[in-house]
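What follows is a set of structures to go through.
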Structure 1
Amino acid sequence: MKRNSSTLISSRTPNQQEFHLIKELGSSKAQVFLVYFPKTKKFRALKVYPHDGSRISTLYLNEARFCSLSHPNIISFSQAVDRCEAIQANRQVTFSYISMEVARYGDFSFLINNTTFSKDEKMVRTYFHQLIQGIEYLHSQGISHLDLKPDNLLLGEDMNLKITDFDSAYKEKDRVAYGKGTNNYRSPEIIKADFSNPQMSDIYSIGIILFVMRTGFFPYLEDTLVEGYDLENLMKTNPSEFWKTHDALHGSDSYISPGFQELFINMVKEKPSERWNLNQIKKSEWFRGPVYSPRELKAKLTPFLAKVDILKKLQS
């Protein structure tokens, strides 16, 4: 097993455990590392938030509130540590971190972009069901994610979808909202910094995710014409022309059923009050279609995902 022991956490408080840095897994608002804890003999993903002088990161403080979340489709958190010190490149650095389960098969962006995932409607529906279950749990806890996108949907060891990255999440009665969303996934109201109905903003984002999962491309590009077409305006004002234009632009490799079209259009209505809620989504014709069993899902995905298994690579 390959390990990089040059970055070693010093146990400065009883709550901290020594760990070894293995590799960087990703970086956006915070870096995420694969680490190994010798005491427990377990690998974890470590999300690291550097301190600004003596100040703890606001994004860390926001995400650390959600470490008690427990659901099969939410990433499992292990520990949040406010202050930690390490020696890196012969200098001491101070940071906060959150440790969580390792999503050994990566995220859905990779799955969508590197496999025939989008052409398997039954598989898309299977994972959309899991996404809805995760969102339903969050909303029942008064939590809105506000930055949903395929990069923030991971594949866990059991090949279940795992929602992650809660540093922009909003909890009912919060006085401040940090979510700005991500271009092409965020709702119109989030662009305007309107957080009056955050749960409906999540609905909009998962509508976009559903479209990307099913087709492999965006329904529109934010504030951008696509070959002269204003797809966003067509989506909002003339759905029939929206679908015809997409056929003209991308061809019709896979049939997009009327049931799917109806579901998508009703999830991305411009006004939050007009969007379908979770109950309406679950009652829709497309949603009630066939899905794979856990055994079938593993049988279909294992041959491919074995090649990208983060932990298997370390043992080879």
Structure 2
Amino acid sequence: MIYWTLDLLKGIGVGEAVLAVNYLADSLRMEVGSDYNGISIKYSLEKVPLGTGGPIKLASEDTRFDETFIVTNGDVIADIDLTKMLNHHEQTGAMITDALHPVKDPTRFGVAQLDNEGRIRRFVEKPKAKEAHSRLVNAGIYLIEPEVLQMIPAKRKVSLEREIFPVLVNEGRLNGFPFSGDWFDIGNLSDYQRANFSLLEKHARPLVSREGEMTLARGAVVRAPVILGDGSRVENLASVGPRVVAGKDELIESGARVSNSILFDGVSIGEGSVVAGAILASEVKVGRRVRIATGSIVSPHVRIRDGVKIGRNVIIHPYKEIDASIGPGTNAM
């Protein structure tokens, strides 16, 4: 998701990005590094979470924000024309321009109401259904003027939406930029699946998308759209798809069936097993004749023994060895 965002920023000539990090900061730093596709990457470490405004203030202590800058949430993917948004921001003279996207259910988000000139006149964070005066929600992408930094208190948790936005609304300096392209807020695992499958269908259809070298046995069946990563192997009589997003070095053994699922790197599915509508993290090993039902999540380095049945909406935590069936809705700690 970070690379999706960095590619978007690269498209409008951004040369430097600061990642505000807290949870798993070292892992993120090792993965992303100090440069991505010509964008210099810096890191701003929050020792404790600082909300949506605090990280901006903290990052500004080590990086000069002396011109209009972009802030994006780390859990969104958006198909948005940032050049058009920037032009809109410059024309209106706003202190902050907030990207807005229409949704069916706005109660999970910050809801904005615009006037005829595009200014946000009301902003309600996560309203009840009867309080949702609009279906345009905060998309988590902002253009911000440096003066806003003076409004954000230092060294404490700050909510941009609850503490800064209301002040700018009163001053008429908070503008909205509605857009209708794809937008995904990955706030939970069902949203994560929806985003994967929507992008898969958009970018991989109608053919199987192959990354690097892979092996499909003559009798294997692949039902697009499917993405299989480098080094993957699908054996004779195995079936993959539709709607499967799989990483590298996957092994789908003879007679196994995988559909509507997401597989991280190094997953193996044993002979005759069925995985339907599940998420399997890295290095999960599934034995023979296993059944994993819709909505289940298997964490990294789990081993599931032969013949085990995993019910719907089961969560299995890392490094477990599962040798007995698990009923629906179980959280296997």
For this session: Using the calculated result -10000 for helix-only ellipticity at 222 nm (-39500 (n - 2.57) for each DSSP H run of 4 or more, over all residues; to 500), pick out the matching structure from 1, 2.
Result: 1
Seminar exercise, completed: Value 10 of relative contact order in percent (Cα under 8 Å, 6 or more apart) was derived from the coordinates of, among 1, 2, structure 2
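No value in this document is a laboratory result; all are computed from the given coordinates. Here the structure is a predicted model, which means the values were calculated and not measured.
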